[in-house]
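Take a look at the structures listed below.
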Structure P
Amino acid sequence: MDLELTGRTAVVTGASRGIGLAVAEALTAEGVQVVGGARTITPELEKASVAAIAVDLSTPEGATRLIDGALTELDGIDILVNNVGAGDADLLGLGGFLDVTDDQWRKLFDLNLFSAVWATRAALPSLLQRRGSIVNISSIFARTPTPGPIGYSEAKAALTALGKRLSDEFGPRGVRVNTVSPGVVGSPLWRGPDSFGANVAAAQGVSHAELLESLGDIFNIASGRITEPHEVAALITFLVSEKSANIVGADFVIDGGTIKTA
């Protein structure tokens, strides 16, 4: 299927690895000019973008600098993918509500919610002019909070609500806003050597490899396996194309059948 994306422009946040990198690669393969933002620029991101900008997206200054840099590079933005999120392993603790400090709450909300607020605010004038598209990457754990990390599910729930608000306000003005909510994804968050996944394995007294092998059972995933980043990227690529022109304000779950409710 030709998604008719050749010549379009896009900004992808958190684009150096995982879902963000997969999105940058998928959009580039469709002929989109991609500017990727991340705290650390990887060779893979440099290859998958026309410009890679090193920014801290958990700050308003970082998000604004990314959008300003993209506008300079691209002369306009057609697509914004607010992907940056989760957090470093030290933020994603396994303790309970009473173990979590205000600082962790703030950091998780800054990265998982306010990064999208700041980037969207900066990009909207161009997106309105070009009748563009926004996709926010939330999580199924916005619907079914896990025991930890405290603050992550709550921030993602707010991000999902933000997508509804934005779609209602800006859909009539030509900007489509949708949300994608993955389940467990085979990204560095779970597979990295010093990752949240590694910490969970240590807490359970199993090897990291054993934990990864058992995730399908742990989360009762109907397909029997976790989702891969390129599968999420394929959905996002479709959603920002004109093939989905009347999909507005939707929240798409891609979780292998983890959520059992309608």
Structure Q
Amino acid sequence: MPSTSTADSATASGGDQGKAPGRFTGKTALVTGAGQGIGAAVVAALAAEGAAVAAVDLDRVRVDATATEHRAAGAHVRAYPVDVSHGDAVERVVDQVEGDLGPIDVLVNVAGVLRAGAVVKSTDEDWLSTFAVNSDGVFFASRAVARRMVPRSSGVIITVGSNAAGVPRMEMAAYAASKAAATMFTRCLGLELAQHGIRCNVVSPGSTDTAMQRALWTGDGARRVIEGTPESFRVGIPLGRIADPADIADAVLFLASDQARHITMQNLYVDGGATLVG
């Protein structure tokens, strides 16, 4: 594909003459898990703020639809179907994105899977596939992008984790463990990259209104999530609502922006107060 200049990116992202530039005008962002849920919300938020966005997802149909929708609205979003659990594929797509859109300024790791079930009933595939996306995928994408950010001495990497990484959850051991691994990896990466002016942070959502969350509901699921389920030792949500994906995207944008220029290696919980221990 032909390369797109920074000026072209700003124009294509809806920068009409006379309109104030967004916080990310002239910047390139790569978002994994961009086909739906939180990933799609992050793509929308970055595009609205002027970024040229590479939308990465395993589901070609969904990620193409996401990109097409935003381009129709004048934003600069391009789809890149790829499986983040394959390191070679991730390396190739990062190369392609930088050739198409320019140097990546912001990476947001959102891609994730959840296979709920008791540990004693879980299969090897349940465990391995969960870590392949939630942990390996974060490592592969972060490593590929960081290698290119280091010579430029700038960049931001954000991993969308989960409050389950810090609080035990019944029938979510693989998910919680994989998110804990991704969280600590991102913080360690931030320590290594700080000398290069690159910031790495984590956003940890609680229950968020996505397809993944709804798949866990039974009966009056939303109410039970908000009120808590004592039989599974799970507290409710003090703010009395389930998060919208846009709530998570707003936190990501803050940490990716210059407003957070002195914040790195931190884990921001966005869960309505559901995590009562720190």
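Just so it is clear, none of the values below were taken in a lab; they were calculated from the coordinates. Since we're looking at a predicted model, the values are computed, not measured. Cβ atoms are built from the backbone, for glycine too; each structure is taken alone.
Below is a table of values for the structure above.
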| read-out | value |
| --- | --- |
| Structure responsible for 52, 37, 36, with Cα extents along the principal axes in Å calculated and labels P, Q on offer | P |
| Which of P, Q yields 1.4 [distance in nm of label points 7 Å out along Cα→Cβ at positions 66 and 106, calculated] | Q |
